[in-house]
Structure I
Amino acid sequence: MAEAGSKSFIERFLGLFSEVKAGEGTTVLLMTTISFLILTSYYLLKPAREALILSLKGGAELKTYASVGQALLLIVTVQIYSWLGSHMGRRKLINCVTIFFAACLVVFYFLGKAHLNLGLTFFLWVGIFNLIVVSQFWSFANDLYTVGEGQRLFPIIAFGSSFGAVAGSYFADRLLGPVGVFELLLAGDAILVISLLITNYVDHREKEKMKSVAAVKEKQAEEPLGKEGGFKLVFRNKYLLLIAIMILFLNLVKTTGEYLLSRSVSDSANQLIAAHTMAAQSKPEYIGKFYSSFFGAVNVLGLLAQLFLVSRMIKYLKIKGSLLIYPIVAFFSYGLMAFYPVLSMIRKAKVAENATDYSLGNTVKNALFLPVSREDKYKAKQAIDTFFVRLGDVCSAAIVFIGTNWIILSTQHFALTNILFSIVAFVLALWVGNEYQKRTSDKKH
């Protein structure tokens, strides 16, 4: 550890992007690396997921309706996670969960090579994997840092996520054609395992530091959490419940927008096939390449925002003001879609919306858990980041079902609906921001 007032080269370099104090640099860099690896792994899997699900008949609608299955599965998953947290210390919990997901990827690889239809099953699994593993990482980060430290350092750590998303999209785009869809699963699996090894090192390193600072904190990290489940923790706490409802509406907006994009790209592929400019069997590759390019654009923009804007926006707008940015961007994005409902415009609007969510939105949503108890950081956060996110998807699926089977909404009508939900999300973000400010007003920064 660097001596007080003496910053290492790493700390001076990271200080270009946010305030980093002496002794913080190594852990911040390692945590940034972990977040980079986790998102790299996920974005190697994401194009494979899109190619498999959208290649099925009615893939765009099926993709949206699958959120119902994910929400139901997450009710059970959150309960299992809470049970594990009540019987394991921090390191054992993280290891157990991550190794399980890593093993699943190997199984999916062999099933895929056996030519089994994995479109729906893999889509459901990836949705759960992404939410659980990413949420668990940020629970770990919230456990390591105080409110003041988190507000300063989370923008740097989240940069790893943004950079990992760019790297994953880049490599997926380059590898999808030459190696195939299922080989991406093995690449993502290897990277996930590396992230776990570094996580274990950080956990060990921080415990060693705590021995000379606060033995009580070290003991707490080793002890299992309390016996209460994640859902009970959410519903008994006004602040946590408000976060859950806000995230539900934010995801409702985002997922409905994803449906608009999926429907547009699928229709575009069908038009090319109908015009005999593309073979029907090339549809999965067309969709996979579109999404690789789309994710790449989103992540490059998100990376630049994370690197140069997020820490400064949090510094000057605080968490309260920063929470409002994504609903505002979503409002204007769907306004553009409503007036110009063509694939190129929908793509641009979704790039802007998703980039904002993945950079500033991701950072401030995770920072909301800094002033809560350790049990809330793991169990309640897991419930919110998984079930309530997917519940937003379920609500979106209901809207899509009604809008495609009963009322028959056009792309413009779906966009107008999202404008209304963006306004609701703005009001909820304002409310949550006020509650966060109350909870942190007496905290040391």
Structure II
Amino acid sequence: MTLRNLLGEIVGAGNVLTDPEDTKPYFTDWRRQYSAGAECVVRPANTAEVAAVVALCAREAIAVVPQGGNTGLVGGAVPSGARREVLLSLSRLNRIRAVDALNDTATVEAGCVLAAVQQAAAAAGRLFALSLAAEGSCQIGGNLSTNAGGINVLRYGTAREQVLGVEVVLPDGRVWDGLRGLRKDNTGYDLKQLFLGAEGTLGVITAAVLRLFPQPTATASAWIALDTPGAAVELLGLLRERLGDRISAFELMSRACLEAVMAHAAGTQDPLQAAHAWYVLAELADSGEPRLLRERAENALADCAERGTLRDAALAQSGEQSRALWRIRETIPEAQFTNVKHDISVPVSRISDFVELASQAVARAFPEARVFCFGHLGDGNLHYNVGPESLMARREEVRRIVYATVAALRGSISAEHGLGQLKREEILRHKDPLEIELMRSLKRTLDPRGLMNPGKLL
């Protein structure tokens, strides 16, 4: 019996895709930088079917490439083409299994779209804090497998910190049920952490118990103009002194990013009358009356303006205005789609140094370069992208320059997108050899035949 028939017996013949027109969207990454074929796409509907598919592939020595919403930027969820592979789509595992409002948890399957999880939490009067531009199409399994960050890391942490338990199909097809909604469990190794951020190389996350938080009753969005990234770091410190953990997001972006969005998205307008070099989009959230939060925000911004930390600011006067501000931030990635992208992090105190040093080095090597810099200033994560498109042919040279600056500031070359295929070799230049050895030892222990998402991360 053929592999296709064997898989069809598990998931149904209609959920084993082999026609090139059907498989094409699965075999090419979102940025269209990586594309390779596989034996087929298989679409299981539940954990038992995932386990049966993985067990079959283990018996046949066929590699498994797990895929969620395929919104990644490093080629981590598409086939490598280096060996026999089956692409395992988790999109049909899309049930919200339970929402426990008293325990502030939601148990969801890996194929749930992030926005659907947010909506389920909101329906129970709770907040699921993970939020990113692709939330309408990315899936929870992918978010957890890449330890996604997003805009709320400043207050709530990365995806890793939103998880209390996971269910995982291991490389031999066995299922580990770690779906425990406990905040204290001091009984040995925290095994779930092995699979969070592992990019599907140690097993397939099929479900998770996620942390929920009280739903804020008041929010405020502020668009703030500044002269430098250093001023933005100073502003963050001042606002935290006055507003505490009411600051849930603090997004930095350069003028070049705003101009790219206005050129790309019809109807987009500059929120301020005059042009400025840098901007911050800050989001505040609290319990209590919206009026009180707005007053706090206005007073804090006025104080910072008197100190000369900011040049101008606009506080959204309605939900519609707030959404318009966030549309600018969320449109930046697609507005400068084809350029040399970097997802780096440095200590927050060194952000200004990084931008200055990296920009000087890039300009010396490539006078024609234009930098699009934006990101999550509150946690030190910047997306430092270099155009024009013609530099894509020299992207390795550009990356070496940027990564050298990151290394000099003891930062990371991957803050939230993962390594995938894009940074698999580059990471060897930046991690301590002992770290690489320990990671490889874990891989050999859990996946001795290297069948889980080969060619990624390691």
Structure III
Amino acid sequence: MQNDLLGAITAVVGEKNVLADEQDTAPYLTDWRKQFRGPAVCVVRPGSTAEVSAVVRACAQAGVAIVPQGGNTGLCGGSVPTGARPEIVLSLSRMNRIRALDALNNTLTAEAGCVLADLQRAADAAGRLFALSLAAEGSCQIGGNLSTNAGGVNVLRYGNARDQVLGMEAVLPDGRIWDGLRGLRKDNTGYDLKQLFIGAEGTLGIITAAVLKLHAKPTASATAWIEVQNPQAAVELLSHLRGACGDRLTAFELLSRSCVDAVLKHRPQARDPLPGSAWALLVQLGDSGSDEALHALLERALEESAAPNAVVAKNEAEAKALWAIRETVPEAQFGNVKHDISVPVSKIPEFITRTESALRAEASRLPAGFPIYCFGHVGDGNLHYNVGDAALLARRDDVSRIVYEVVDEFGGSISAEHGLGQLKRAEIAKHKPALELELMRSVKRALDPQGIMNPGKVV
């Protein structure tokens, strides 16, 4: 059966785009953090939506599952096979064309394999902004961004991935193509079907293209690194800056001292903007007008606040150096127990205090003195709360149980922007209401009755 399937797929995409040798398939079968790995019948690299459709039809007829994959930069194992049944990996990397850019309508139509940074550059060249921005933007692909409902640093002002989409094209589990590529901001004609596929991690179908929102390109920016004594002071400063700066506030990132120290160790050439500060904030404003006016606004707002010390970047190079510290945090503490949680913004300080106390109290289960790396997008309530080092990975279940119990206490979510994938598929059943899970499974059965779309993920 598999030989017949390989023959049918090869006839569609060509021999060079069907990878079956171990050396060729290896990069596609392991996730970025090397935490998940699974075998596949082959890796298929279609070059068009029609080819995706034909491959899906062939797999549906053969009863072979499909794992859609973009840049494979995810952190929850959602883009690699589980090995529980015969699967192919369907890589969208060859589908990397920008189909249209309508500057007057502020839209860009892109295929799923477009690298996020390339879309940002295309928008910039047209005098527009594509607002989605995250650390992996140089290699992640927009199809994967949408499939995981990616967040990033600009959610505070522009919203997450689902807020950047007006229309979509997707291949359904039976191979049919849904063409919803409409650049409309108002379309009140029933269910908003595109939202089913955003955040579904490829379990309901394969996103092949999308109409993305563009925004006015800011002509001025101001960036500051700010010392705060504790997370409570950070949340209070957020409220103050929102009042003083309004929608100009685009990013508001919190970093613990442990995160900054990890970056300085990992990148010795980096410089600590404010040595010794217990907590730091990286804040950015964006607007029309001049840098000088925006800098003056930010400096005035900081003077009016209780922030003890701040470094305001004088130019773009200094701003990039500050952002490089924040963007290096994930790789600087790569191997540990990671959590991507959200709680109400007002509850962030108490969450941080309660969670560390709960972890430190587990002396009988966890080794003493483990580091905690707390950083993230405080402006939208999303923290990356990472614990320990590689030695603690063997106790991941114990660590995550403690963290997630506190998340539940504060009415939060155990996945803010990374998705569920394989990592949290079983865990979510403990935290999501039974009715929500039942509704999710009903949607899955309705669209994918064979269960061939990215099995073992999400639901």
Say we calculate distance in nm of label points 7 Å out along Cα→Cβ at positions 62 and 262 for every structure; which of I, II, III gives the highest result?
II
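For distance in nm of label points 7 Å out along Cα→Cβ at positions 182 and 390, find whichever of I, II, III sits highest and give me its label. Walk me through the intermediate numbers first.
Working: I: 2.5; II: 6.1; III: 5.2.
Sorting by distance in nm of label points 7 Å out along Cα→Cβ at positions 182 and 390 in descending order puts II first.
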Hey, distance in nm of label points 7 Å out along Cα→Cβ at positions 22 and 302 derived from one of I, II, III reads 3.7; which structure?
I
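Every number here is computed from the coordinates shown, using simple stated rules; none is lab data. For clarity, every value in this text was computed on a predicted model and none was experimentally measured. Cβ atoms are built from the backbone, for glycine too; each structure is taken alone.
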